[in-house]
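Each reported figure results from applying straightforward, stated rules to the coordinates on display, with no laboratory input. Just so it is clear, the structure is predicted and the values come from calculations on it, not from any experiment. Cβ atoms are built from the backbone, for glycine too; each structure is taken alone.
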Structure P
Amino acid sequence: MSENILSSKEISSKREFSTSPFLKVILALQHLIAMFGATVLVPILTGLDTSVALVSAGVGTLIFHTVTKRKVPVFLGSSFAFIAVINTVKELYNGDLTYAQGGIFVAGLIYVIISLIVKKVGVDKIVKYLPPQVVGPMIMVIGLNLVPTAINMASTNYIIAFITLGIALSITLFAKGFIKQLAILIGVSIGYIIAYTSGIVETNIITEAAYFSVPNFTLPKFEIGAIAIIVPVILAVFMEHIGDITTNGQVVGKNFVEDPGLNRTLLGDGLATLFAGLIGGPANTTYGENTGVLAITKNYDPAILRLAAVLAIILGFVAKIGGFLKSIPTCVMGGISIMLFCMIALIGVKTLKNSEIKINAKNIIIIASILIIGIGTSLIKRYTGNSIGIPVTETVKITELSLAAIVGVVLNAILNRKATNK
């Protein structure tokens with residue numbers, strides 16, 4: 001990726017903050033809140049154990065950080081890309097999710113093999129296919145495709161959602177010092193209090209939860225049919241991984257594709273997914289929600305993400321705290337999510353703005369193609385219910401996001417072949 005995507009002035013300004021242990025815990029809680037809803041939603045929709053999902057997300061994040069030399073500030077949570085195939089396996093094997101675990105385990109193993117291939121081929125040969133005119137629109141599509149989900153969440157109570165959003169935005173724009181870094185936590189807290197006084201907080205979730213409980217860990221079973229259904233999903237999520245890592249790098253002002261290397265981020269993702277399959281959790285993936293938190297707080301210390309991972313593991317065993325987080329109303333999380341996802345889209349705009357690419361017909365075609373395919377096909381799917389992804393198997397399709405990324409990479413390779421072949 002081009003080194004001039006960010007100016008030297010911006011990169012120098014994107015430094016990690018030095019904070020006390022107590023303040024790091026507070027910042028970690030923000031990341032925990034940002035990832036919680038999506039991470040537990042996947043097991044809820046598939047029948048997997050939510051506590052196991054939290055443990056596998058926490059351990060997976062720590063595995064990822066270890067593999068990537070503790071340099072990349074990401075959090076790994078439950079992947080939505082695997083929901084359909086997990087449910088398909090569940091139906092075919094009479095509700096036995098351990099066969100889906102076997103498929104997830106093998107998918108993680110193949111991701112590890114892909115990382116070794118990337119290392120062998122060389123990151124440089126892959127990076128040259130990802131210039132700003134491809135990466136910028138990809139990041140914009142990632143953020144904009146998530147916004148409708150946030151609006152749906154907010155629709156359960158728009159008033160509380162927009163109060164939560166307004167408070168968080170006001171703190172982000174006008175506060176100074178450490179208070180500015182707590183925009184998400186303060187916004188969610190005030191939104192929760194308003195929701196509680198309005199009587200829409202389900203407090204029975206907290207009162208009925210046990211204080212301590214051991215997650216329902218299970219071992220995988222392996223069957224070729226289940227593996228064949230689940231494994232092709234990695235074809236769809238590979239480009240999404242590249243998009244997430246480049247987005248995270250743009251926020252922080254570092255090129256994580258080159259250092260610690262795309263091969264290491266893929267390896268970390270693969271090992272995390274392999275571990276999840278081993279204990280009964282959903283496949284893991286890097287989370288845009290937490291990248292949005294980084295963009296808002298401007299604190300890029302990876303140690304804070306590792307602390308959030310430890311808290312997630314503890315949460316898997318402390319059901320009472322988990323019950324409290326589950327009681328946060330959807331509208332409150334929707335208001336905050338609008339802010340997080342829009343922030344990601346703006347990062348894509350900034351990537352194009354700060355790059356030195358030529359705004360010529362070729363690059364306009366590339367940018368427009370990614371945006372039209374990535375956003376247009378998602379809107380069609382949203383309002384008609386018809387997916388426009390590319391079928392890989394009867395149950396798996398290359399998603400609209402992945403399709404947009406693939407088209408962008410191919411178009412750039414054709415239209416800018418001289419620069420690509422250097």
Structure Q
Amino acid sequence: MPREILVVADQKAGTVQFLDTVSGAGVGRIEDVVLAEHAGILPLGGGRCAFVDDAGGTVIIANPFDTGTPFGGSDPSGHPVQHRISVAIPGEHLACDPAGRYIAVTTGLGQSWEPWSDLLTVVDLAAGGGPRSRRVRTRAGEPGVVVSETPDGPRAVLRHREPGGIESLSLERILNEGVHCPQLRGEVMGRISDDGHGDAYDPATGTMFVATDRGMERFDVRKQSPEVLETLPWTAPGRAYFLRFCPRRRILVAVLREGGDYPREWDSWRNALWIHDVDSGLTRTAAVGDGLIFRFALTATGAAVARVHPDGDDLTVLELGSLTERGRWVLPDMDQAPRPGREPWDSADRRAVAASPSSELVAVTRGGHGELHLVDTAQPGSPLRTIAADTPLRDGGHLGWLSSTQAAPEDTVGR
């Protein structure tokens with residue numbers, strides 16, 4: 001059985017903890033760090049993960065499995081930090097190449113209502129003399145990003161909004177630019193919806209996937225100039241805002257939300273799990289209930305969905321093969337849960353969810369209560385095991401799952 005570690009971030013309290021998933025005991029901790037929740041956590045393989053620290057203006061490379069060797073080494077205060085590398089903030093999206101060497105970070109709105117930052121940061125973790133980063137100016141907005149492989153070397157492929165566009169920039173050129181954030185524009189393909197939100201990348205086919213109101217828009221990014229491919233319909237009411245790609249199963253997974261244009265009516269949003277087999281082209285959907293489904297997670301054989309609703313919250317697991325419901329677990333209420341008639345992001349706590357890639361173990365937080373629940377979803381009806389965190393986990397915090405046996409990144413986009 002591979003050793004696995006749960007990453008528990010409380011971006012409001014400024015901490016990141018690492019917990020053993022068997023015992024629940026802490027195995028590492030980082031203080032005074034504000035994880036960029038939208039950019040998420042990116043497993044790099046070899047026990048490592050990357051995330052953006054919005055307080056320090058760095059991307060942190062941590063390895064909680066290896067804190068006693070010079071390579072894995074801890075920082076002076078004993079935390080499992082390998083590197084802190086300067087990046088532009090606020091971190092909006094985070095992605096790496098399939099080998100886990102290059103990292104790209106885009107910037108978001110932060111406390112502004114208008115796009116203001118046009119900075120893209122690229123990091124080379126294997127540069128001579130240690131990791132190095134370069135920042136360039138692209139286009140202000142909230143761009144998504146993937147790192148593609150091409151015959152001419154890796155490229156950062158940006159997904160722009162308002163107006164929509166796909167832009168491809170050479171990583172080599174970015175890393176060879178000078179300091180002081182020079183402006184750099186790449187090859188732009190403009191035929192894309194203005195409301196893209198959610199990106200994924202399939203290294204085997206060189207396909208970038210973007211969730212928009214039109215459907216799952218697809219682009220071949222193996223060349224210097226991205227090429228548009230056929231758009232996949234959602235095949236169920238609504239649209240996706242969040243994607244996960246599993247290269248082992250060769251599937252793309254999303255939750256479709258119907259009614260997202262009316263955020264104060266979140267309790268009546270209708271949701272459906274959407275699974276697309278990228279090789280066969282087969283797409284399937286299954287309803288997963290009304291309410292707020294913020295994010296979801298993939299187990300070894302299932303999809304775990306945490307749902308918030310005024311009538312009660314629950315965790316539902318569906319079989320990836322048949323899309324039948326394996327089990328449903330009632331979750332304890334949250335004192336400051338979203339309220340009907342108000343936007344669910346408005347001073348309300350939510351739930352983060354993560355799952356083991358090699359078993360059916362799922363973790364879900366109880367925002368504001370400083371608790372997370374571990375449940376073995378292989379057995380319907382199995383009890384929740386509650387682990388107390390030492391911070392409140394306001395907004396639900398954020399979760400990631402690391403495996404000691406994962407040699408390279410699987411999904412190359414931070415989640």
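Among P, Q, considering only volume of the Cα convex hull per residue in Å³, which has the greatest calculated value?
Working: P: 140; Q: 131.
Looking at the calculated values, the largest one is P.
For which of the structures P, Q does the calculation of relative contact order in percent (Cα under 8 Å, 6 or more apart) return 35? The structure behind it is P.
Which of the displayed structures (P, Q) returns the greatest value of distance in nm of label points 7 Å out along Cα→Cβ at positions 114 and 354 on calculation?
Working: P: 2.7; Q: 3.8.
Greatest value across P, Q: structure Q.
Out of P, Q, which structure matches 0 when helix-only ellipticity at 222 nm (-39500 (n - 2.57) for each DSSP H run of 4 or more, over all residues; to 500) is calculated? Of the structures listed, the value fits Q. If P(r) over Cα pairs in 5 Å bins from 0, in percent, for residues 90-129 alone is computed to be 6, 22, 24, 17, 13, 9, 6, 2, which of P, Q is the source? Derived from Q, not from the others.
Taking mean count of other Cβ atoms within 10 Å over residues 42-49 as the criterion, the top structure among P, Q is Q, with the largest value. P(r) over Cα pairs in 10 Å bins from 0, in percent, for residues 170-321 alone was computed and gave 8, 26, 31, 26, 8, 1; which structure, P, Q, did it come from? Matching structure: P.
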